[in-house]
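Q: Heads up, there are several structures right after this.
Any read-out appearing in this document is the output of simple, stated calculations on the displayed coordinates, not a laboratory observation. All figures in this text were calculated on a predicted structure; none of them were measured in a lab. Cβ atoms are built from the backbone, for glycine too; each structure is taken alone.
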Structure 1
Amino acid sequence: MKPASWLLSLMFLLLIFPSVAQECAYQKPKVHFYMPDENHFFWDNMSRFMQHAANSLGIDLTVKVIPKADRNRFTASIATEKYLLSGTKPDYLISYLWLGGEDRILQVADKLNVPLITLNSNLSDDIIKKTGFPRQKYKNWLAHIEPDDFIAGYQLSKSLLKQQRKVNSAAANIVIVSGSHDSSAHKMRSFGLNANIEQHPEHQILQYIYTDWSADDAEQKSIAVLKRFNDIDVIWAASDNLAYGINRAIKKATPERLTNIILGSIDWSPEVLPLIKKGEVTLSLGGHFLDGSWALVLLFDHFNGFDFIERSELVINTQLSVINKNNVERMQRLINPPEKVKYDFTYLSRCFNNNISDYQFDGRAFFNRSEH
């Protein structure tokens, strides 16, 4: 065969089989995740699955926890800058955005020329007026990944009230246990909750409790509320960590009401799944602890020449899914597997798969695939 004919034949084959998976001759990016909390179900899960993703993709991942004194909108960015200047600068940074101080960490990234993806907090219209969208005002801000916390708060409220109606058709007496004022997750989940309650004015909110997101704080404050009200039907908790503390409070203060109060929360935490199995917690919404893993997939591709701007929005909303008594056994096995279990994240990467038309980041689909 003449060289020209051979070349034409090769081009013809490439046209016929455009979606053949390519081998990713990748470079390993150094990624630092500056985690806003430790010894917390949600963030522990996020960092654990990020390590699974890093191992699968070949990423040099370092997780650093922000000191407790700096976990606020004023000094978190200062602590981050000090940390980045104290050692070898990473190729990428993954960071939380503190409510009221969103632009500070973006300024640090531009100042030090470290590309970053932010996650978990919600970008409201007011925040976007201040920061712009990723890659606009701040050139190193590559993308933002956030759970749809408004829908989560709404869905949690709707599901709990639906469950309550199966037990008692009367209007429900509700206690709300939420997070801290400076948290966008608290703010948006509460907005969603209130939107659903406004559609059902027959229900009554007995008390609204703010916490520091810790189980201990939720426990102490819930004990007082349980002693004050003996007619609580539903407790809406903004996180599994809070639900865990509330469950302890019920066991201490009014154990006879353990399975009578309908309690639900958000996060898919391994510690709450046994409580769902026993009927002490009705449901948990979650899957968004995988957002850190999705960020690693995007950064891996970006580092290897596949800019995700071509296949994805730069503000990525992840939807939460339900774990209840019907699926808790299966999901518990998948979320908290033995350490030897390896999860495959390469199928999500464009570097490994040239047939990906867009990024499909779906927690339920990921675990469904991982089971087979």
Structure 2
Amino acid sequence: MVIPAWIWIVFTFAFGCSIGSFINVVIYRLPRDRSLVRPGSSCPACGRPIGFYDNIPLLSWLMLAGKCRRCKAPISPRYFIVELIVGVLFTGLYLVYFHTELRRGIGPMFGRGAFIYVVHVLMLAALVAASGIDLEHWVIPLSICWLITALGLVASLAGPLVIDPRYIKSYTLLPFASPTTAALAAGAAVGTGVSLILLATKALKRSYEGQSDDYDLAEAPHQAGNAAAAAVEPQYNDRAEVLREVLFLLPIIAGSAGLCWFLRCHQPAGRWWADFSQIPAVAGLLGAVWGYFVGCAVVWGTRIFGTLLFGREAMGLGDVHLMGAAGAVIGPMYIVVAFFIAPFFGLAWAMCQMFFKKIRQIPYGPFLSLGILTVMIFHDWIWDRLLFWFRQ
């Protein structure tokens, strides 16, 4: 029996809205350091538990007219908007992957296509959560970044076991390292271990140390963030602080370059590495690792050079980890493209603000997320353009 496409579309939308309901819980509770599981949903105003009949995605908010059934306190429209956004994302990606020609090589829904689709919608849901928190609190929780990173690493490791590696490489469905990029990734991972040890032993000092006790360094408020929070923070010499970050990055750069040099100079080791690194699971895992480092590098480099140039902190370390995490899922080349697409969304926002004469700064995380979504949809078009340019 063949299930009609419209049934799958309705199911996908409803499922996405349900995931959006959980994303609302994450957006509200995670910055407040509250459990995502217990207690159950309750009204923030009167504290009374919300019944299941008042917790139906989209419908409950509409039927209650955006107010608590008991105390009549207003319920933020964010709950409705987030549920709708996630539902549209799940449905839109389903249509793009399985009912258009925008993405080649995805394959049938009940096959390799399902694997890629599930990985991508999970990342998009996490990006919505990160963007929602970033918009409200000007922070990107590291826990969300680590979740996306783990998703990318596991997917790229397991992908070649369930999908023919030839499809993965031909259609760049998942990150897949060459011997050279595998060496760069492995060396960078070793260098990261060295840098973390130096931090733990106090041989290196963290940048902006003591900036906030509420979040880790990468979760500190963005430069243009909450003014009240910024007022109580100590003052820093921003150029000196990012130079500490350069010191942290030096072992990573040295490890990456050093391993490549070693493998080039020692032919037996190089031949062994060429064979070992191309075992599909190994190539997939190291491809995701390299995607993570490239995603971090493109934002961190911008942060360092921008700060040194203007003397003010440029971009947040949360953005660094967010792009690194997404790079582990979509790969190094596409995360760089996403980074350069993001400013166009920022420009569009600025133009809308000028047109409506409402000036409101928002953090950069949502723009980065939109850049990632754009690359996922126009993946093949971007690949064709890049191949055309490199062949010239």
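Q: Suppose helix-only ellipticity at 222 nm (-39500 (n - 2.57) for each DSSP H run of 4 or more, over all residues; to 500) works out to -23000; of 1, 2, which structure was it derived from? Let's see the in-between values first.
A: Values: 1: -13000; 2: -23000.
This value belongs to structure 2.
Q: Once distance in nm of label points 7 Å out along Cα→Cβ at positions 152 and 264 is calculated for all of 1, 2, which comes out largest?
A: Values: 1: 1.5; 2: 2.6.
Structure 2 gives the largest value of distance in nm of label points 7 Å out along Cα→Cβ at positions 152 and 264 among 1, 2.
Q: Could you tell me which structure in 1, 2 was used to calculate mean count of other Cβ atoms within 10 Å over residues 128-135 as 15.0?
A: For mean count of other Cβ atoms within 10 Å over residues 128-135, the value 15.0 is produced by structure 1.
Q: Next up: Determine which structure produced the value 4.4 for distance in nm of label points 7 Å out along Cα→Cβ at positions 48 and 328, calculated from the coordinates; the candidates are 1, 2.
A: Answer by label: 2.
Q: Have a look at 1, 2 and say which one yields 3.7 for distance in nm of label points 7 Å out along Cα→Cβ at positions 136 and 336, as calculated.
A: Going label by label, the one that fits is 2.
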